[in-house]
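These are the structures in question, set out in turn.
Quick note: the coordinates plus some simple rules give every number you see, no bench work behind them. Predicted model only: the values in this text are computed from it and were never measured. Cβ atoms are built from the backbone, for glycine too; each structure is taken alone.
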Structure P
Amino acid sequence: MMQFQKIVTSVCKFFIKSFSFRMGSFLAITLLAWKVRFPFVFSKLYAEDGNFLLEDAKKYRFPKEFFRNESGYSLLSNRIGGRFVSLFPLSYAPFVCALFAALCLSFLAAGIFKFNNLSSNNFGTRICLSLCFIFLPLSSFSAVGNVANLYIYFMTASAVFLFYKEKTKSEFLYKSLILFIAALSLPLTVFLLPILIHRSYLESKVIGFWKIQKSDFVFILGLLLQLIFIVTTSLGNREPHAPQSLFKVIYLYLDRGIGISMIPRWGFISGSNSNPFYENSLAIFHSISIRLLAVLLLLISIGLLYLQTRSSLAKSLRSQFVVIVLLGFIYSTLVGLFFNPEPRYMIFTSFLTCWVALLLLDSQHSVNLRNASIAYMLLVLLMGLTSSNHRSQGPLWNTELAKAKHICLQTNPESQIGIRTLPIDKVWEITLTCKKIA
């Protein structure tokens, strides 16, 4: 009991002294940016936020919805969000969804600021890494201010935390919490195992033997529980489809994984090769050929900078650089070929690109180059704060809720009523009884 009290006390001190201030700062920045650039997140409910997350939380007694198979795997982070939103009146649903998402992103960003593998303690580089995590331009397509896409953020943050070696009990508990939630929220976190293995390998070169951190065991436990969930509830329900065009997959890796992360006003591309649709892009980027050329020139520039400074970089940093680059490419290729390179899944790759760039720039001796690069990346983030029609266009939640309440006045309490939500590309709605809607 005394040991437990000491752990709780150390965790509380950790949050009160430093972590809570960082989290509060990121929360204020996030909510302000969303209020100015994405005000609709507070008044419009998005897709799965209502369709089954809030719907299931309203229909089933806690914790029954956590064991329901909806997507073919456990969605722990999203289910937590759905249950949180269900605690408030229905009229506040979009606002509470956005607030919960902002709280999670701030909680993760505060950790990224502190627990990372940047070689220096430069404030500018660390703050830029955290802001890249929150405000990735690609996230503006569908992942702003909703609970439905939080799982990819927990996976993304876990990649950074796996490279960090915890030093205290509070750091161990923080890392373990995030890694466990990530593993039980998205099975794609299995792609993070190479980072765990590589970090252990680097440590073995120093201490002479392989050592697994305590938080690593928690992460592996989460993966095993995710596997058990899939086998027992949904094995075979979500099979890989026939491989897509390799050219398309590689192009989307370059476009969604690199271009939008590093080039201002890159915007979104969708549609087909014969009929592409560009959104929020500069006119010069309304061409697949030009976009491809721009990304290749960017890659050549970064490659030349790496080769020029490679000899001055620590060997461990060089190997981390290679691992992260290869991980982004392999992840994007396999997910793109056998599932779907949707923007929400490519958020992981997009962040890896920013992470690699900041790792390289943080190691530069030129302060002017580092500061100019940070300013440039912040400009990319700022100009990327523009939403897609997919995420912004659609009915106001309270308008649709009022319609449902009006229908309920003319029917019995057990009648099932659908309430329309975003996006409008197909029918998305949350279905509840009039008893729950009233």
Structure Q
Amino acid sequence: MRAETRHSAILTVGTGTAAALSLVYSVYAGRVLGPAGYADFAAALVFASLCNIALGPINGTVARFAAQYAARGEAGRVRALHDEVSRRVALYSTAAMVVGLAALKPLADVLHFRSVAPLLTAFVIVVLTLLLSVGRGVLRGVQSFGAYSVNIVAEALVRLGIGCAMFAILPTATGGLGAYVLALAITYAVQHGQLRGVWRGHAPEPLDGDAIRRFVVPMFVMMGVSAGFENIDLLFVKGCFGETDAGAYGAAFVLTRVIAVAATPFHVLMLPLLTGLHERGHGLGGAFARVCAYFLLLTGLPLIAFGLWPEAILSRLYGADYATAAPVLLPLAGARLFGYLSGMIALLHASTGRFRFLWVYVPALAVQAAVLGIWHDTLMTVVAAVLVVQAVGLAAMAVLLLTGGGILRSGRA
């Protein structure tokens, strides 16, 4: 069995299980809170997701260099990488929290939160997720995907258990978000035992800080754009539409994350897998094509379901009040599909340390923001705008890849 097939299977089971548990919790929250309360809950999670995706280069950079060091047999450098990045994340997160607290009330007002508590909890979720993501980046990089899967499933399972108890005590958006905080803290404590096995018997070794810094800056740009593509539409709807429409759109938004669920194992896999192949001088085209094919196969059933039974799915899972979002479910899922395929092409480039694709990727997000600002009469108009921009952006990324000087065929220079 090919390495990418075996790793894809492990990650699909792990990330799929974690996502299913997360979806159960999100749906339960929607039924407990109702559309108005769920609008705050979903928007706070999207805000946290937006921040975490934008800061994803921390995880991606650790994964990329851990993969490089592991391919060279340098476990001591992997340990030093984890320790140094963890220290910097803790330091910078503390400073960012001070700035975030100052902006809390104005931001809550702009996004129409009924109190600042959900947004404050979202800030804490971001900090804890960043700390946890350093170790997860190591597990990705050394291709310990079994341990990685255990890590994320444990977090989702703990969150579900604590969340049900939290809603019984405090049936509010803030109570539901508190379960994320507790689950992250518990998983972070458990993760240290997993990491000791990665570098046992190896002392930290010096790092090439310049190489890491040269890589991380364009990675931040790339992940910031990805965060915008994945979340800007919901934040736009939250700020421009009423609570009922925003809550219904939030439910459709959460359901179309099934496309993200299908993409997640391959996004987790692609950067370390292709970095390892590139480091060993192998071509990347075959592995990249197979990973994309696996992703498209996984998305087939949910897309069919969203096309045939959108109203029934929303009504059965969330309740009749959410059925107004039924017409947007399939096109929104299609937009997500195009966006994640573009992200896979971006990761292919990043695995080789080439970031020429940003000349296409960044303007595409600016176009999407501009289009949303012009066309937003109805929820369907918003989704149509996102779908068209994502389709055009994917086509441009594909053209750039196919004319990219043999990136699919060549390994390490």
Open item on the list: If you rank structures P, Q by mean count of other Cβ atoms within 10 Å over residues 44-51, which sits at the top with the largest value?
Closed with: P
Open item on the list: Using FRET efficiency 1/(1 + (r/R0)^6) of positions 140 and 388 (r between Cβ atoms, R0 = 25 Å, to 0.05) for the comparison, can you identify which of P, Q gives the largest number?
Closed with: P
Open item on the list: Quick check for you: by Kirkwood radius over Cα pairs in Å, which of P, Q is greatest?
Closed with: P
TODO: Assign the value -18500, calculated as helix-only ellipticity at 222 nm (-39500 (n - 2.57) for each DSSP H run of 4 or more, over all residues; to 500), to the correct structure from P, Q.
DONE: P
